[in-house]
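Below, each structure is written out as structure tokens.
Computed from the coordinates by the stated procedures, all read-outs in this text should not be read as laboratory data. What you see is a predicted model, and the numbers here were worked out from it, not measured in a lab. Cβ atoms are built from the backbone, for glycine too; each structure is taken alone.
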Structure P
Amino acid sequence: MLELDDPYTKRTLIPALQKVAEHVTETFKALTLDDLFDRPNSGWSAADHLRHLIKSNRPILKALRAPKLFLLIRFGMTRRPSQRFAEIEERYLKELKRGLQAGKYAPEFKEKPYTEAEAEAERVKIIKTWIKLCKAIIAAMSGWSESDLDRYLLPHPGLGKLSMRELLMFMLYHNLHHTNGVQKRLQSK
């Protein structure tokens, strides 16, 4: 299980994003095909968790690439300092206890692949999509200054408006939350 200290500055966020991206990639690559695609108790499969992460991280990439004037007009700005990683984690866990659901970010249901070849092809496809998305997010951060990360607000479906810095910290925690959850579930088998 991977844990992070307190990524906050751009100098610490980027390596944390790389570390988490690699951790998620290696975790899902290492799963057996059965562990990747089986749905315990009719819940999400490990593959569904990765699809959910892809689906929920895409809007962050879109926001990082958007013109800042558009973000300002659409969502506003803040002058308050961004919260720390532990505060974002605490807020998210609190909302989960209150019943926060994935909503439109839930993975679309896909049948379990019938053959081993189909399953392996699907694993490669999902992981390739994940890697490409993570690289694009990290690259898109180059256009953001420290002050920009705190200035621009973006909506989160359960946490309300977050600064871009807070949204990136949420993304880090959220990616680990799902990946560590998959690992814990498999260890308890």
Structure Q
Amino acid sequence: MWDDSKNIIKVLKDNGIVVMPTDTLYGILGKALNASVVNRIYSTRKRNPEKPCIVLIGDISKLEKFSISLSEKQKITIKEYWPGPVSIVLDCEDEKLEYLHRGTKTLAFRLPAQIDLQELLKETGPLVAPSANLEGLPPSENISEAKKYFGDSVDLYVDGGAIKGRASKVIKLNKDGSVDILRN
């Protein structure tokens, strides 16, 4: 795990926001089940307010926190993609989560394959994790690029070296277990 994982967990549990490596790119992370944290990330990133963020989860059971129960066919299909760098869009009708789904009534989730990231998520709970960049600009490939974007508006930066990853594949997982590819 990271050298300062205790500090990362503390900052996130205290409703802070952290720029750190994810399983794909540097992300700007914060507690998904805290509307003010999510809204702070939108403001910091200058993110389009109509565009939902991807939520990282430590295990599949965390979907229940978002009022999502998978059909038997979805449970079978999801195992083909998780854990891994695939974000799966699921229906989320819960009005209390509008601050997350932004009126789309869907949310995208990812269960990372990295054990250390799964362990972090088990400690912190689900985290929103858009890429670490301002809307419309390229994702940060290192911490100095992220600092140019966000400066002091982030509570903690975690340096994972240079990351030239790519955004996750995004699929829509329908109730019947069928899949629509939204971003390859």
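Observations
- Value 39, calculated as relative contact order in percent (Cα under 8 Å, 6 or more apart), assigned to which of P, Q: P
- Distance in nm of label points 7 Å out along Cα→Cβ at positions 28 and 172 from the coordinates reads 2.7; which among P, Q: Q
- When distance in nm of label points 7 Å out along Cα→Cβ at positions 36 and 116 is calculated for each of structures P, Q, structure Q gives the greatest result.
- Source structure (of P, Q) for helix-only ellipticity at 222 nm (-39500 (n - 2.57) for each DSSP H run of 4 or more, over all residues; to 500), computed value -7000: Q
- Distance in nm of label points 7 Å out along Cα→Cβ at positions 20 and 100 derived as 1.9 - corresponding label from P, Q: Q
- Taking distance in nm of label points 7 Å out along Cα→Cβ at positions 44 and 132 as the measure, the highest value among P, Q is held by P.
- Cα extents along the principal axes in Å from the coordinates reads 53, 33, 29; which among P, Q: P
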